Structures are given as C-alpha cells and as structure tokens.
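Next up: some structures, all given as structure tokens.
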Structure 1
Amino acid sequence: MRLDKFIAQTTDLSRALVKLALRNKRVMVNGEQIKDAGLHISPCDTVQLDGATLKPLGPRYFMLHKPVGYVSATVDSDHPTVLDLLDEPNKQTLHIAGRLDIDTTGLVLITDDGQWSHRVTAPRRECLKTYYVTLATALAGDAEDKLQAGLLLSSEKSLTRPATLERLPANQVRLTISEGKYHQVKRMFAALDNRVIQLHRERIGDITLDDSLAAGEYRPLTEAEINSIR
C-alpha cells in the first residue's frame, strides 16, 4: 500500500494534509524520516506520525446508545447523525447495521464490516430484535395471539413474522421481532389499534445494550459480541 494512503486510512488527515506532513518531516518509516508519499509499505513496516505509531484500523464494531434527535445515517443535511457521536478516525467508512427512527432510542450497531452487518439485517437471517415500548393505552387481551399469528400492515402484501410480547406495568411492553420493515414496531401496534409513545431498542441478536452507556455514548463490541452474529 502507498504510504500516503495508509496514513489517510489510519488518521483523519486528508491526502493533501498527509503530503504536507510528509514535506514537514513528520513521518517516519522503520525509524527513518520519509518524504515520499508513494513509498510502498508492507504490514511489517512501522509507520509513525509525530512519534505516534499508526496501526491499521481493521474491521471495527461498536454499540451506541442512540438518543432522540439523531438519524441513523452516515450523512444528513438536516439532522445530526449517529456517526457524529463517534470520536473515531475515518468515520466515513463506517455504516449502521440496523437503523432506528429519529425519535427512537437504544441500541445501534456500527461497523465497517459489510458481511457482518448483512448478517444482522438480512431478512432470511431472522436476527431477533427486542424493543421496550410505551403505548398510549392498554393492549387488548388477544394481542399476544395476533402478534404470534402475524399482522397485515398497511401497504404490505404479507403478514409479519411471529412476534413475542411481554406485558409490563403502565402500558409498557417488551416486543421481540425477527424482521425490520419500515417503521415496523409502530405500524404493528397501529394495526392493534394502539399508538407508540416511546420506543427503545434493547437487544439485537445476543447483543444487549450496555447499561453503563448513557444516551449518546458508545463502546467497541467485545469479541464474544462480534462472534455472536453468525
């Protein structure tokens, strides 16, 4: 790989700023000062910028506690995005594995591993997602049966897949689904003649939102969490 490309990929510097750093003698390769942007480097070479050793980023995996008001997008002209909450180099290479609406909070998975995120979002994978839901009114007594049998949502041609419901106090429920249609949870409860007041995603597959993360905070996934998505 070219030296300038490697530095750009492991820092927030643009190619132009990388070349400026090289001209200003801020870059060393294997202990030697280097100014050649086109120098080919191998994985065994040590590259330093201002004395700090640069390491290839490799696949990255994060969980984020999404707050209200942020959109699940990489770029948005009208609203802040979940990527704005990350303090990571080369954020433009990251993407969201499983989006949430702007007014929905909770677990968002962010990665630069396309195959991994496909395993999270592909319908045939049936990756379970659990939501904590506050409803406008109490659910009817047959809601569990209807959710298990499947609902026909507005503008859809097929029933939703079986979903499980746990009733909680104060018009709150915990819903687990295995698909991710547009506004699905809100539309499901609308089909049950109810309305979602608040929506919070707690879990995706075997990955549960870390209780220690406040809204807007994030952390890397553990090896076990990464490997749980198969």
Structure 2
Amino acid sequence: MTTERSTPEHDPAAVRIAFVLFADLTQLDLTGPAQVLSRVPGARVEYVAATLDPVPSDCGLALVPTATLDDAAPADVLVVPGGDGAFDAMLDPDVIAFVRREAEHATWVTSVCTGAFVLGAAGLLAGKRATTHWASKPMLAAFGATPVDERYVVDGAVVTAAGVSAGIDMALWLAAELVGQAAAERIQLQIEYDPHPPFDAGSAERADARAVTAARTAAESARGDRVARAAAAVLS
C-alpha cells in the first residue's frame, strides 16, 4: 500500500459518504465497503444513481438508491464500485460529470475493482499510481495511470482498491483515516473480517496460470474498445 496524504479536512462528527450505483455493478464492490463505512461514527451514507429506481447488480440483487446524481449532497468520501457495468458507466456523461463534481471538494475519492476506470474516465488517474482488478489492471495505463500490484493504493486524495474483496481492506484503512485505528479495528471485529479461504487461488500470482491467461484475455477482449473510447475522450 502506498500512502501520501495530509490530514483530512472534513468534520469527523459528520462524515458524508456517497456510493455511486449503476447497472451491473458487482454488489460486493459496494456492500463490502458500505458495511465497513456505514459503521464509522458520524457517517451519513447515500447511495447515488441516475434515478431512485432500483439498480440491478451483476448477481441479480437490486440496490435501492437514496439520492440521484442531480440532488445528492456534496460528499466527503466518494466510492465508485466496479463490475462490467463500470465500463458502461465510464462512457455515461452524467456519471462522469457527477464524479468530477464530487472530486472537486471530497476529502477522498475512491474506487473498488474496475470502478477505477470510472475515475480514469473522469480524468482523476492521470499521473497517479493506481490499482484495479488484476485482469484489467494493464488497461489503467490508457488513462495515464501507473498500474500497481497492491491490495489498495493511496495517491493524494485518490484511493483505488484491487478486485472485489479488496474493497473491504481499503474501507478499513479509510475508516482508520476518518476516525482512528482503534475505531477501525472495532469495526473489523464487529464484521469478523478474518479471512481464511479454503483455497489459495485468490490472486493471479497463485492461481492456475491457464485460468489467469484466459481471464485476462477475456477481459481485454470484452472491455478494451470501451476503455480506448473513454481514454480518448479524457486525454484529447
């Protein structure tokens, strides 16, 4: 993990946290960090989407927004989840305008998994060290970012987490920044976050090489055109 950050300027007694919702997001990208950050003392959490209609996630679970892109209050922390829907969201001018607007005043602008590509399309990753899901990580370079093989990366006000479950790690780190390590450790204990998976195949370094190659090829084939279009728009 890389960190370079001054003391946050938000009111620690009233931290506004906004999660961006869009169709086909990966629900754990959102619900993992939400489970952590909603327990931060003083946290006021909003789930922001284009409308207040339920938003389908990529596992069929519908998520209910609490605010729209037009009426959401300014947030101290912005969280952008990933999923295949992120590659459509990064081409949505309303989503990108919202992310840029929030980034102007937020203490932290964060992403989980391929949500990093939404930050990239908003012009927030140029010159930054960043991470995302391992299968899509090389494509971050299209936005002027330096891809990093770390669980989460902090570069100024921008925090990017690797794939899916890494959002929980990032959120616990962020909770410590917001209200102190002791409070973050209490949250970790409350959610009993002490993973001991039954298989040692959770990273590209340790998983079957053939599966890794196939997944990376599929990701680049399915998403590369959209990444190129978004990168061309933001870097033009």
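Each value in this text was obtained by applying a stated rule to the coordinates, not by laboratory testing. Here the structure is a predicted model, which is why all the values come from computation and not from measurement. Cβ atoms are built from the backbone, for glycine too; each structure is taken alone.
In table form, for the structure just shown:
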item	result
Answer label among 1, 2 for the case where helix-only ellipticity at 222 nm (-39500 (n - 2.57) for each DSSP H run of 4 or more, over all residues; to 500), calculated from the coordinates, equals -11000	2
When Rg/Rh (Cα atoms, Kirkwood Rh) is computed for each of 1, 2, the largest belongs to	1
Answer label among 1, 2 for the case where FRET efficiency 1/(1 + (r/R0)^6) of positions 21 and 61 (r between Cβ atoms, R0 = 35 Å, to 0.05), calculated from the coordinates, equals 0.75	1
Structure responsible for 35, 17, 11, with semi-axes √(5λ) of the Cα gyration tensor in Å, for residues 29-132 alone calculated and labels 1, 2 on offer	1
